[in-house]
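Read the figures in this text as sums done on the coordinates, not as results from a lab. Computed from a predicted model, the values in this text were never measured in an experiment. Cβ atoms are built from the backbone, for glycine too; each structure is taken alone.
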Structure P
Amino acid sequence: MPAQPPTARQAPEQVALLGIVVNAALALVKLLAGLLGHSFALVADAVESLVDIAGSAVIWGALRYGGRPPDDDHPFGHGKVEALAALAVALLVVAAGVGIAVEAVRMILTPHAGPRPFTLVVLVVVVFVKELMYRKALRAARASSSSAGHADAWHHRADAITSLLAFLGIGIALLGGASWAPADDWAALLASVVIVGNGVSLVRRPIAELTDRQTPAVAARAGAEALGVEGILAIERCEARQSGRGYRVVMHAEVDPLMTVADSHRLTGLVKHRIRERWPEIDAVLIHIEPHDPG
């Protein structure tokens, strides 16, 4: 895996800001089309976009704050706020899904006019735009290893899926006539299931980060780089945990038992420099020196 470019960490912030603008425009279009076109599935889709606006705003604020350098009050940085934001947004998605489900059931039980054909055109545009936003946000999140960025990306994918379900529901309602009018509301109910499922799946990543779950791939990478420095004879143990868009590594490195404190201190400096130079996403490396025992 190549080292990430210096600008990769700022990418999720830019995409989140773009997402706010895009979601605001789409939410307005979908809400108006849903109300004028008698489609609750489209209204539910608009609600999903409104949730995405709130989510993108929270994510953007968290990314801005989480990207601050360490200070006296936060010597380990501010990265954890990104995971907190991702968790809050995931729970917001779940709540929105439940609310849509309740209203969809009410609409199914209440006779009403069927949707208008023009709503299908609106949904085609929405699905296309949201899928583009999903791919853009996911690339930025992967490049920066951001749990908040991943949450933002999957909001866009969930919105694309709910829009596609709304398209199917409206299409069935239009083709089937008055007796199939509730298909639009059933589509909204199905979309709510997708939204809730998406929210639940988004909870896992920030929880793992907040509970300092081990990241074996990063630990193995740091250990391998350390062994490439002359004088490091073995790695007794190495752990890595994520904090925002970066990682913190704690390593126990073995050296010659006769090495002086000054030499071992110099050696740890070389190891830290090598690791952070090759893998900029590793923000901090703490190295404990241990005497090497060949036996």
Structure Q
Amino acid sequence: MKLTRRMLNTALGAVVAAALALPAAAQEAAQALSKESVIETIKQRGVIKIGLSLFVPWSMRDKNGELIGFELDVGRQLAEDMGVDVEFVPTAWDGIIPALVSGKFDVIISGMSITAERNLTVNFSDPYAYSGLTILANKAMTEGYTLDDFNKPEVTFAARRGATPVVVIQRIFPDATLLQFDEDGAATQEVLNGNAHATMSSEPTPSREARKHPETLSVPFDQVWDARGEAFAYRKGDPDATNFFNNWIGTRWRTGWLKERHDYWFKGNEWEPMVEQ
């Protein structure tokens, strides 16, 4: 069958139309995703809602009951740069990811380490802080202990429920007994009271507690476990949020602001008189 000029023109026109339609369809899809982003929700609401769990010095209450800490500085600066107000939503650690997924707040900024398991449920930004875990031990109960001595059934660890130390303790000391509590402070208190041999948490908490109670507590090993980055966590399927949060974190790293704030809360002690000891 011969192809006429009209048939060729018709076929060519169909190909051109299809080629033009593809970018338009892609643009419409991108615009739809953008409209659904939590960033647009925050802008329209005029408030960013941030979920956090209280643990020193990430986030805590001062003597007047006001929230202070590294996370509060980060959240307030983030809100200021977005041109919106900020609302902090204190939440128990073991329920903080379900609360995010259910929409109780827009983002978690709470010293949450990036893990593969968590990443199956939430998206993570680039890290905005880096830390690792150390052991805080009761000196009298663990005098002369080697690292291997901590991995025995008669040795008790205390840790915050649902937090990274629980996983690390179970991996490194699988034979030890593990008690879990809702707050870091409760785990440390168990060690201080002699009800547990040791706990594990992110620095600077162990070193600070050892300085506060030198007769009872110590950091027995010059070793950091599970060094990793902490990141913002937010609901999956939101490329606009990923773009905005990563760019904000990158900018604040390059200007030195994140490092300055992190050093203030984690390497200094000027803030300690503001909180109950």
Structure R
Amino acid sequence: MDNLAAGPRTIRRWRGLLLREIRENRSLLLYAPCLLVLVAILLGMRLFTLLPLERQKAGLELLFNRFEGLNASDVAPLLTSAGALNLLFIIGIATSYLASSLYADRKEQSYFFWQSMPISDRSTILSKVVTAVVMIPGIYMGVLAAGSLMLIIGVAGYSFSLGVELNGLQELFAAMLVALGFIGLSAFIAMLWLLPAVGWVLLFSAYASRVPLLWAIGVLVALSLLEEIVLGSNTIDTWIASRSSPWQYLVFSFEDMAARLLSYDMLFGAALGAMLITGATLMRRFAD
């Protein structure tokens, strides 16, 4: 019976931990994605309305004619590539969140309150990792999907008002759904690929008394320079460069996703990230 009761308790505890992260960081996790997507849509609409009416109509006719009869899986990679900028937004939001997560606990003295609760440091830090790796991409993709749907409805309505035939609307909508799915998978792959960075930033969030992100970047730069001066090599720079390009995260098929998840680089990065996250857990126990 105890084992049966432990399952629901664990689920409730994790639900509470994740909801706590969302509530305490709603400006960054909820409002920032909404603002970014809204600004991007409004900027695109503004640039489009600068065109003469004739060119607007011609562009919309070309759009729907090009998509008419096309297979969504054939067009989705192009839309997925165009959505690569969203990965930078997701990574930026996750980095800002991770840098302030453990640091804010110590700054606000809420660390001692959570220490008095029946919640281990490991669970607390893992909840922050899950928030960065799963929740942030999930929330952002939900906002992006809602914004894309409103954009397509707006484009269809505006095109109809100009007398443009919406022959390829169904194919355009299908391609958007497939592309959003691949962008979401790419975001998840990106956060797993960057798990060493997640652990590194958390480590300094648990340690630094001020500006933890600056500490994380500064120490990494110092180690890179030290390696070059002492050893005459650039292994750190090369390794960072190998994980910095958004094109390494983009997924265009389910087979591509499986290959990336099971690659040697992914597994090595996961192991290194796990060690750094463990280090952040140990560092938190000695927080002021």
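When distance in nm of label points 7 Å out along Cα→Cβ at positions 57 and 201 is calculated for each of the structures P, Q, R, which structure yields the highest value? Ranking P, Q, R on distance in nm of label points 7 Å out along Cα→Cβ at positions 57 and 201, first place is R.
Given that distance in nm of label points 7 Å out along Cα→Cβ at positions 145 and 169, derived from a single structure, equals 2.2, which label among P, Q, R identifies that structure? For distance in nm of label points 7 Å out along Cα→Cβ at positions 145 and 169, the value 2.2 is produced by structure R. Using the calculated result 51, 16, 14 for semi-axes √(5λ) of the Cα gyration tensor in Å, pick out the matching structure from P, Q, R. Derived from the structure labelled P.
Calculating relative contact order in percent (Cα under 8 Å, 6 or more apart) for structures P, Q, R picks out R as the one with the greatest value.
Ranked by distance in nm of label points 7 Å out along Cα→Cβ at positions 81 and 257, structures P, Q, R are topped by P, which has the highest value. When helix-only ellipticity at 222 nm (-39500 (n - 2.57) for each DSSP H run of 4 or more, over all residues; to 500) is computed for each of P, Q, R, the one that comes out at -26500 is R.
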